Structure 1
Amino acid sequence: MKILKSKKALSPVIAAIILIAVTVAVSIAVAAWMGALTFTFMATEQIQITNVEFGGTGSNKWIAITINNTGTSPVTINEFWINNAKQTISSFTIPANSGHLLNQTYSWTAGANYQVKLLSSKGNQFYYSAVAPTS
């Protein structure tokens, strides 16, 4: 039996191609795994103020704000402003795909325009403008 000493089991070119293919496959797997982690940490915080209602009479006037969390993570509201005046509230959390009704005592004026601002614990600001009824 004749042994060929000049022949190699695997040529260097084929070995290089296999090495590159394995490296690319591992890179794709790591990128997919990191992407999944990124989406977990970057859940969106999105709320909509869908309605502002004015009610009460005399010194017992109030404003009711309807808030819907349309994002993928719970939203904690820390601050509430009306026309650039910070209102006193206790912070509250709205679960994803849920709503909340915020009632606030506020002496509003008929026919006046009011800008509502909510500030979340992540620093996001959400605005809504409404006009108080005239009657």
Structure 2
Amino acid sequence: MDDFDFTLTEEEIKAYRSFSKNLNEQHLKGLNPLSVAKLYVQANLDQRFDVTYALYTDRQEHILWTKEENENLPDSDIENTQRIFKNIEKGEFIQTSDFEGYIKYYKDDSKSPEAMMGFSMIKNENGIWQVGFMPIQ
């Protein structure tokens, strides 16, 4: 997909590299929800499914499947990832409760209602934003 323009900031690159090494959530501390979502997209592009799973929420009532089950899910191809997450870095975070919210973005430049996407985020018990399971709304 030639028009997929996605980059991480220096802070996000540092957090992504550190988090990818040991999956310690402390590397995510202080990142805003949009930055965490971008790390999730980058992990998908890099096909680092251990990292994508570790970015999912650890709030018990929101966990939908185990890491083992995650490993058995079909791989998403890079073009599909690019299509789904195009323009997410231009998104706006909308908080809906003390620990929930979503990133509103448009997957194409038309900004039509049909192009609007929502990406679910959940703050864990330690105050760190994480990706909701099945994040695309």
- Message: Comparing 1, 2, where is mean count of other Cβ atoms within 10 Å over residues 21-28 highest?
- Response: 2
- Message: Say we calculate mean count of other Cβ atoms within 10 Å over residues 13-20 for every structure; which of 1, 2 gives the highest result?
- Response: 2
- 111, 23, 22 is what came out when Cα extents along the principal axes in Å was calculated for one structure; which of 1, 2 is it? 1
- distance in nm of label points 7 Å out along Cα→Cβ at positions 29 and 101, calculated, reads 2.0; among 1, 2 the input was structure 2
- Message: Quick check for you: by relative contact order in percent (Cα under 8 Å, 6 or more apart), which of 1, 2 is greatest?
- Response: 2
- Taking distance in nm of label points 7 Å out along Cα→Cβ at positions 69 and 85 as the quantity of interest, name the structure among 1, 2 where it is greatest. 1
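FYI, it's all coordinate maths here, none of it is from the lab. Everything quoted here is computed from the prediction, not taken from an experiment. Cβ atoms are built from the backbone, for glycine too; each structure is taken alone.
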